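See the structures that follow.
Just so it is clear, none of the values below were taken in a lab; they were calculated from the coordinates. All of these numbers come straight from a predicted model, not from anything done at the bench. Cβ atoms are built from the backbone, for glycine too; each structure is taken alone.
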Structure P
Amino acid sequence: MQVNPYLFYNGNCEAAFKFYEKVLGARIEAMLTHESAPESMPTPPEWKKKIMHGRISIDGEVLMASDAPPGHFHQPQGFSVSLQVEDPADGERKFKALSEGGTVNMPFGKTFWAKGFGMCVDQFGIPWMINCPMEN
């Protein structure tokens with residue numbers, strides 16, 4: 001069995017995936033738009049280019065997502081996408097990139113449990129935690 005987060009965006013899933021590709025080295029594996037759906041699935045004309053299903057991998061881990069249907073988007077809350085990064089310098093770089101244009105909830109820095117840790121919400125509204133664990 002595999003557990004993968006499925007994220008919903010407010011019409012900007014494609015931009016988010018391209019951003020993660022750039023700043024996290026993610027690999028876009030799928031990005032299906034509503035225009036590729038059968039005609040029997042009614043879709044408003046302005047929604048044809050929106051993402052019906054997307055899939056990216058980040059260092060072999062999978063995130064899936066889509067644009068929430070019109071009128072169904074809710075701001076994400078109650079979770080964070082957590083990245084475990086070995087090198088604190090790389091962790092800080094990823095944190096700065098993810099938080100650019102978003103909000104920082106906890107600045108990246110050394111903690112009693114990690115060589116580096118930070119919490120932010122990216123410019124697309126997705127909450128992230130970057131953790132660089134202490135060596136065993």
Structure Q
Amino acid sequence: MPARPLRPCKHRGCGALVAGGKTYCETHAGEEVGWKPDSVRGNRHARGYGARWEKLRAMVLLRDGGICRCVECRKLGRVRVATEVDHVTPKSQGGTDDPQNLSAINHDCHKAKTARERRRGAVGARSPSGS
């Protein structure tokens with residue numbers, strides 16, 4: 001079986017080539033989120049994201065006017081359409097599904113926030129007063 005061809009590192013502007021199933025070079029390996037499969041972490045319903053969550057999610061998006069309420073967008077005065085709902089204090093850090101701990105967020109902002117939290121172990125996550 002032939003070896004996989006080398007591919008460029010996914011870090012923007014990096015010209016390094018990576019082999020195998022890797023997506024980042026050794027320099028940027030910390031940027032990889034490394035999600036666990038559902039067989040390990042449980043499916044969405046097992047993690048609490050069933051019908052009740054969908055109703056709560058719709059309520060939060062309506063409450064926040066469908067606009068991203070992340071810290072960066074608010075700080076920059078940027079207006080982006082929110083398509084997702086974020087736990088201000090992550091559930092892994094004791095956050096709950098209480099509406100005060102939820103805020104509307106843009107998909108790209110949500111991915112970036114989640115990656116930052118995973119890299120730092122969610123230490124210093126936003127307080128419920130921020131979004």
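Of the structures labelled P, Q, which one yields 12, 39, 32, 12, 4, 1 when P(r) over Cα pairs in 10 Å bins from 0, in percent is computed from its coordinates? Of the options listed, only P reproduces it. Here relative contact order in percent (Cα under 8 Å, 6 or more apart) was derived from just one of the structures P, Q, and that gives 19; the source is Q.
In this comparison of P, Q, the computed figure -5500 for helix-only ellipticity at 222 nm (-39500 (n - 2.57) for each DSSP H run of 4 or more, over all residues; to 500) is attributed to P. Looking at structures P, Q, which one was volume of the Cα convex hull per residue in Å³, for residues 16-87 alone calculated from, given that it came out as 150? So the calculation was done on Q. Please state which of the structures P, Q yields 0.75 when FRET efficiency 1/(1 + (r/R0)^6) of positions 64 and 120 (r between Cβ atoms, R0 = 25 Å, to 0.05) is computed from it. Computed on structure P. Identify which of structures P, Q gives the largest calculated value of FRET efficiency 1/(1 + (r/R0)^6) of positions 8 and 96 (r between Cβ atoms, R0 = 30 Å, to 0.05). Evaluating FRET efficiency 1/(1 + (r/R0)^6) of positions 8 and 96 (r between Cβ atoms, R0 = 30 Å, to 0.05) on every structure, the highest lands on P. Quick one: distance in nm of label points 7 Å out along Cα→Cβ at positions 32 and 112 came out at 2.4 when computed from one of P, Q, so which one is it? That value comes from structure Q.
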